[in-house]
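Next up, some structures in structure tokens.
We did not get these values from a lab; they are worked out from the coordinates using the rules stated. Bear in mind that the values here come from a model prediction, so they are computed numbers and not experimental data. Cβ atoms are built from the backbone, for glycine too; each structure is taken alone.
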Structure P
Amino acid sequence: MKTSPFVAQPMPLQTVMVKVITALVPGVLLAVWAFGIGVLVQIALAIVVALATEAACLKLRNYPLKPFLTDGSAVVTACLLALSIPPLAPWWLIVLGTFIAIGFAKHLYGGLGQNPFNPAMVGFAVLIVSFPAQMSRWAAPRALAQPDLGALAQVVYIFTGHLSQAFDAVASATPLDTIRTGLLQHGALRDILKAPLFHVGGGPAQQWISLGFLVGGLYLWRHKVINWRLPLAFIAGLGLTATVFWLADSAHYMSPLFHLVTGGAMLGAFFIITDPVTAPTTPLGQFIFAGLSGMLAYLIRVLGNYPDGVAFAVLILNIAGPFIDQYTQPAVFGRKKKGAKA
């Protein structure tokens with residue numbers, strides 16, 4: 001029989017981060033199945049650089065190393081950034097992005113809990129703006145690659161840039177980028193969707209990865225690590241906006257289901273939008289923040305210069321986060337609203 005005091009204790013930060021890393025496992029395993037060992041190489045590089053940068057920044061600030069290096073926050077940031085870049089990206093790309101995410105987006109603002117922007121998304125945004133060619137060179141899903149790169153070949157390519165065959169033979173644009181490029185070249189959507197990428201092993205590979213992140217997200221919700229309002233509002237914002245465009249012109253815009261299971265939608269909904277530091281804290285504010293993020297992510301996808309707009313949408317709404325919180329504060333108990341009669 002439970003006894004008093006009935007006071008809820010906050011979950012320790014280290015426990016939260018361990019659960020987030022655990023929740024990423026299904027998506028990571030499916031990404032390895034789809035693209036190969038390069039996914040794990042990028043994650044390993046990101047973790048090493050994140051911990052080294054964290055240690056250097058803590059040392060410069062005269063902070064103790066152990067409490068912060070073992071809380072798991074740097075590892076989570078590293079994993080999210082590594083999962084956002086091409087699996088066969090050159091090693092220096094993830095090194096630079098992780099250094100920026102930890103050193104600038106996190107510690108420049110005072111460290112964990114003080115950063116106004118999501119560190120992983122800052123690192124991603126800097127990389128895609130500065131190195132668009134490298135960030136767009138995705139390897140084809142292994143079921144489509146001709147020939148399929150083995151583990152050793154992937155590692156060699158990441159660190160040296162050398163392949164036994166031309167990279168174009170094993171490269172492929174993402175489904176979102178393929179559709180965007182095809183439409184810009186005035187191609188018909190029905191013809192674009194006939195490409196092998198959208199059949200067995202291609203587009204479905206990304207859908208399986210999204211399913212993995214969805215399962216991980218539900219795990220976080222079940223263990224009360226994340227608030228349900230944020231992922232629900234993000235998915236609703238993205239899905240409803242996609243529905244409006246699709247119903248208006250289905251010959252040029254993909255279905256809402258496609259947008260929800262492709263690209264970084266599920267990763268963003270459950271692992272990025274839900275960052276407790278950069279998201280609003282009020283219930284109404286969380287709905288507004290996440291819903292607008294989903295809408296903006298779709299608009300950047302179909303009308304902007306980048307095929308996936310999750311990172312930019314989150315960063316833009318991060319700017320508005322404090323204002324959203326300020327204007328959505330619930331009424332204080334016992335205090336009358338302005339204009340109310342006594």
Structure Q
Amino acid sequence: MKAAVLHGREDVRIEQLPVPHAGPGELVVRVHAALTCGTDLKVYRRGYHAKMLKPPALFGHELAGVVTEAGEGVESFHVGDQVVALNSAPCGKCYFCQREQENLCEDLLFNNGAYAEYIRIPARIVAKNTLHVPAEIPLEHAAMTEPLACVLLGLDETGIKPGDSLAVIGAGPIGLMFIHLASQMGAEVIALVKRPQQAEQARTLGAADVVTVGTAESTIDAVRELTGGRGADAVVEAVATPETWQLAVELVRKGGVVNLFGGCPAGTVISLDTNRLHYSSVTLRASFHHRPSVCRRAFAWIASGRFDAARFLTGRAPLEDLVPVFRRLMDRRGEIKTALFPGGLP
């Protein structure tokens with residue numbers, strides 16, 4: 001089979017590998033569509049991911065497809081079923097799982113290899129984090145369940161309510177998902193963007209207001225002007241730089257919540273105004289990954305049509321074009337997500 005293998009920094013090769021087989025409790029899925037995402041682009045740039053993979057390794061983690069083999073003991077799935085398989089599953093037994101914090105599981109099992117014609121789904125993911133996809137839902141839409149689940153958990157932990165003002169820093173794929181989902185939940189979203197295409201995309205996906213980021217001072221002033229001089233009720237940082245982490249704290253009102261969602265490189269350190277945090281009673285959160293229950297809610301958003309998955313798919317390409325697609329994404333040409341089709345364009 002054709003499969004993308006990460007060998008290092010900006011070194012991904014399409015190689016011929018054996019088709020995997022399903023062991024007990026496992027599935028083999030023929031990948032219909034695998035989606036690009038900011039995490040995979042970051043991994044491509046850095047050449048590794050501290051938690052998910054180290055090269056050489058199969059690559060990609062957002063997918064949906066059709067079951068071609070079911071291992072011994074699998075009863076809930078059969079050959080021919082359409083499925084979306086998430087990229088991880090918790091153990092269900094550790095300290096954190098017992099406290100419904102499965103995203104922090106001490107034995108979180110990751111699975112990569114979406115950029116391939118076939119992928120093996122480990123037994124734990126089959127049991128805990130693989131979902132049936134009805135025939136009427138496009139598989140490339142179902143493949144968006146994983147990133148949407150991460151965003152949904154982020155909004156849960158930020159505590160957004162209808163009518164709240166939410167400033168979202170960043171308008172990449174994840175930032176735009178925050179904008180779209182929060183607006184669907186009734187929040188008044190202020191999108192902080194850098195480029196004109198992002199401004200247009202943010203408005204289309206539900207932003208009530210758009211601020212083009214300039215200096216820190218001008219950006220803070222713009223958000224305060226839109227929020228009665230107070231600052232936003234909540235702020236989500238979706239860029240993953242120290243500068244935007246610090247900016248996020250300055251944009252929130254007294255008593256507000258900041259979610260430092262974007263993961264900065266290991267070893268990154270920032271400075272914060274302790275007086276502002278203390279005397280303004282600011283809450284800092286940092287959401288990571290997803291949980292099985294949230295994944296099911298995210299899929300329900302997609303299945304209901306309330307989350308407009310089609311608007312996020314701005315490109316389609318065969319698997320062989322993976323590297324050119326990543327290079328275009330690095331050039332920031334306004335693409336959000338590209339669906340890669342290992343079996344060829346449908």
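A few remarks follow.
- Looking at volume of the Cα convex hull per residue in Å³ for structures P, Q, the greatest value goes to P.
- Here helix-only ellipticity at 222 nm (-39500 (n - 2.57) for each DSSP H run of 4 or more, over all residues; to 500) was derived from just one of the structures P, Q, and that gives -18000; the source is P.
- A value of 1.04 for Rg/Rh (Cα atoms, Kirkwood Rh), for residues 80-247 alone, calculated from one of P, Q, originates in structure Q.
- Computed over structures P, Q, distance in nm of label points 7 Å out along Cα→Cβ at positions 16 and 192 reaches its largest value in Q.
- Structure with the greatest value (metric FRET efficiency 1/(1 + (r/R0)^6) of positions 24 and 208 (r between Cβ atoms, R0 = 35 Å, to 0.05), set P, Q): P
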